[in-house]
Structure P
Amino acid sequence: EVWFLSRQRHKNIVCVLGLCLDGRLPFLLMEYVVGECVKDFLKVSGSLLTWPQRIRLCGQVADGMAFLHSTKP
């Protein structure tokens, strides 16, 4: 999966750069994404996403998933 994901480029998918092993613990090396994650946004704002925000977020997730499912390993 790391090999497959490291070769994919899509605006809604964080790029996987590689995998490191520290003893038996695996660590994914991923590109840095500017901004904040949805979890942190919700924690700081103390509120739920608006319906337009929810629709936009779901659309972005679906777009990225459709891209991955259409790509052959």
Structure Q
Amino acid sequence: MLFFRNINTMSSIMFHIWNQYFIIIIIIIIIIIIIIIIIIIIIIIIIIIIIIIIIIIVIIIIIIIIIIIIKG
């Protein structure tokens, strides 16, 4: 009976430890997912900014070319 109780306590302790690790692992996974999402958002924002800058540069070049053609 004592032996059985010991096994039961051990399995209960093991389950508790596993449970804590499981919670920690879930938290770590959630943090990693959030970090990945933030990185993706930052990359998308940078790409949008680069595209806007390129469009502005192209528009400025076109305007300069038009002014040169009109003055020339």
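Each of P, Q could give helix-only ellipticity at 222 nm (-39500 (n - 2.57) for each DSSP H run of 4 or more, over all residues; to 500), but the derived value -37000 comes from Q. Of structures P, Q, the largest value of distance in nm of label points 7 Å out along Cα→Cβ at positions 16 and 64 belongs to Q. Hey, Rg and Dmax of the Cα atoms in Å derived from one of P, Q reads 15.2, 45; which structure? Only one of P, Q returns 15.2, 45 for Rg and Dmax of the Cα atoms in Å, namely P.
Read-outs throughout are calculated quantities, based only on the coordinates presented, and are distinct from any laboratory measurement. Note that the structure is predicted; figures quoted are calculated from it, not measured. Cβ atoms are built from the backbone, for glycine too; each structure is taken alone.
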